[in-house]
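All of the numbers you see were taken from the coordinates with simple rules; none came from a lab. What you see is a predicted model; the values in this text were computed from it and never measured. Cβ atoms are built from the backbone, for glycine too; each structure is taken alone.
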Structure P
Amino acid sequence: IFLLVAIKSACNNKNRRNAIRKTWGDERWVKSELGVNMRRVFLLGACPNENSQDKLASENAEHEDIIQWNFQDSFRNLTLKECLYLQWFSKSCREVPYIFKGDDDVFVNIKNIVIFLKELPENRRKNLFVGSVLNGSPRILNPASKYYVSYNLFPEKFYPAYVSGGGFVMSGAMAIRLFQASLQSRIIPIDDAFMGILVKKIGEYPQDDRGYKSWGMRKIDPCRLARIKTLHRMTPDQLIQAWSEYVKLDFTTCGKETADVLVTRTKPVGI
């Protein structure tokens, strides 16, 4: 396996999972078109009731791509899901060189990501952690906010630089190091900020890439799809439409920037 795609999902989000399976997460398409082996998994907590669990079991019997843990699947437990995933990867998939990690409402230009990884200089592969970097994000002090983190959990005013959790890429070696760091770290309930804390703890920096977008697209623009790496907050219908437009795109009609398949250079933050 060249690339492991790990997508955070929830029990009742079958439509989102199916949209990914039919589009950019189609392992057979990636193999035939890009020449690499990709493995897709969805990461879930507990279902809200027995009926939902039975439906999920049937879904997994068909697709065999669901990893589930027994905890309440909620926003405040996303960091727990992150830690359990890192543990699972470290024990079961530690030889996989690269990971894409994202949400189930993300569109991914998997071709651009594979090209980026294939062209990555050897000295940047081991400690790779790249996405849309957020700098200087403050710890939220309002207890009524879902983003609230107490002083006891994180005593600093600002989080270290971290990548948006909607979609990012890291090396397998980096994931193993982050798992080890997580064992000695106090969990905060903001998963992407927590990952930034771990990255800082091991002495590394997230790398910023403008191709990772934290928003969606009101009107599908195939030429723009050809330039980005991710779009966030896409409905299943939007994702399917975007993929349909992308795969039939004649890149030569988009101008030189797109015809060259823009792969934005990345730079470490904080150096």
Structure Q
Amino acid sequence: MSRKNFYRDSYLKTGWLPMQPLTRTLAIGDVCQVHQGRFQPLLNIVEAQLVERVAVSRALEFDPVEWRLSRDVQQTFCETLWAEDEEGEHRAYTKQVLEFAHSGSFVFSAGAAQAQLLTNWHAIRDDVTLKLTQLHYSFREVYVITGVVQASDWSLAVASQSGARLDMSAAMAGGDCHALLSHGSARVQQSQGIADYEQSRGQVAYFFKARKLILSDATHDHYLTRLLDNPARLPASELAHWLNAPLLNLVKANELNLNTSIDFFAWADLSLDDVERLSG
């Protein structure tokens, strides 16, 4: 559960959800499900020839400051030393100590990040719905990736216990903990109670936006009314359990078909409820 805070804070502060693992390649149009607490890409709507094309925006550059995230982490020591190298050049060497207050406390930083977005979702939505739920597949729970961020020069540290500590050094001057953390020369000298420590090492980190398949409002109301009418004469305690279960459980075999699927389903943006499904 160590990365829960990272997932939640990333979503709330940037609007983008980290991929699990961070370096797993992700593309616009990927179709995913959540398995064992992780988003798992299963296919791509273009590569699987479900649609002819998707329209994708140009790369949009982010301010790196927006990709400096932390929770309950404090820089308790920072010192820059200067030394002369073999060529007579003065080189900076900075040490820092980061202390983590709680299990799950984290710090993440990326030196650069850019995004691309799907721009013709409305045009392909019905086609995607029909083919994912009826013609080619029979998905009832699925996500389609509609935006991807690629972050470079990044680093992530997550604590496994209260009082965790990370001693680092980097070949640069300055006391900014995020700049030191994500610098290409950053190295861990010593650590205590750190569950995860990752650096880019030339690999990009992926973050994403997605649309999830849900029941349309009309379908939801229809089956909710059917449940509340309670034709099975369920006792109140059992009815309460049904209200917490997917209403899709009430759908009869002949009620969902090629003619009804587009009106039967809708798509919603990824939400905090989906973030909470992810394991640490």
Structure R
Amino acid sequence: MRYIFGPVLSRRLGLSMGVDLLPLKTCSMDCCYCEIGATTCLTMRRDRYVPEEAVIREISRVSSVDFDYLTFAGSGEPTLHSGLGEIIRAARKQIDRPIAVITNSSLLIYKHVRKEVAQADLVLPSLDAATQETFERINRPAAGLKIEDIIEGLRAFRSEFGGEMWLEVMLVREINESDTPLIARAAAEIEPDRIQLNTVVRPPAEPVLPLRRDEMLRMLRLFKGAELIPDWDWSVPEVEEERIADLLREPMTLEELRSKSGLIYEDTVKYLKILEDAGRISRSIRDGKIYFQTR
């Protein structure tokens, strides 16, 4: 399939079936920490970058597959696709799972875009700066984008949206650390359901540095009610790794493993991802369900 990928194990969404609506690196920002690489098409122009009909057909093909969220994300900023609302409406008729949109928040400055995005169940916008100078350093936006407009767009979206909103703040050493008190204030005014602090984990486009775990924990004090996005680089205790590998001698779904291991859902996802990346387990699909098993 060209436009659907996964399901993948997501740090925030569990088993996520991705929907990619854009050519590679078509985005309204060129973030210094992006693991995909430098933006090749920096734009605020909405267009039908890929045909809606083809995307909708592919969504129908995964309707029987086991996953937690259908997630609009991928190679660029999904709100740049002018048919986003139409695709979400069509997806609702074909799947019975919640729909998520991951966005850099740039186009939420427009009411008609907010209306389209509000058809999702869960929206995960980002806010990495609170001053224009820092915004241009970390996110390197398309010409004309102003951080105060984005913050106002997020406030407006929160007041208009009846679903869940999880605001992500990416913290990068020596880039936006000085903005954190102002970002925290803006986040409090936006009133998302969750504030999730993140730092550089995957290899980024440029040699930027993450904050240490102790520094991230200190940042939590600035953001009322915030949480850290789970970091899969933390090692799995060897005894736990072996216990999970032993359980997976027989193929199991994620939910079956969670039940048998006694782990909470988030830890089950985290450990599966670490073991899968290490090549210790494989996956297969039977009757629309994903099974994991020790190699």
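Given a value of 2.6 for distance in nm of label points 7 Å out along Cα→Cβ at positions 105 and 129, calculated from one of P, Q, R, which structure does it belong to? Answer by label: P. Among candidates P, Q, R, the computation of distance in nm of label points 7 Å out along Cα→Cβ at positions 9 and 241 that gave 1.2 used structure R.
Identify the structure, out of P, Q, R, from whose coordinates FRET efficiency 1/(1 + (r/R0)^6) of positions 41 and 97 (r between Cβ atoms, R0 = 35 Å, to 0.05) was calculated to give 1.00. This value belongs to structure P.
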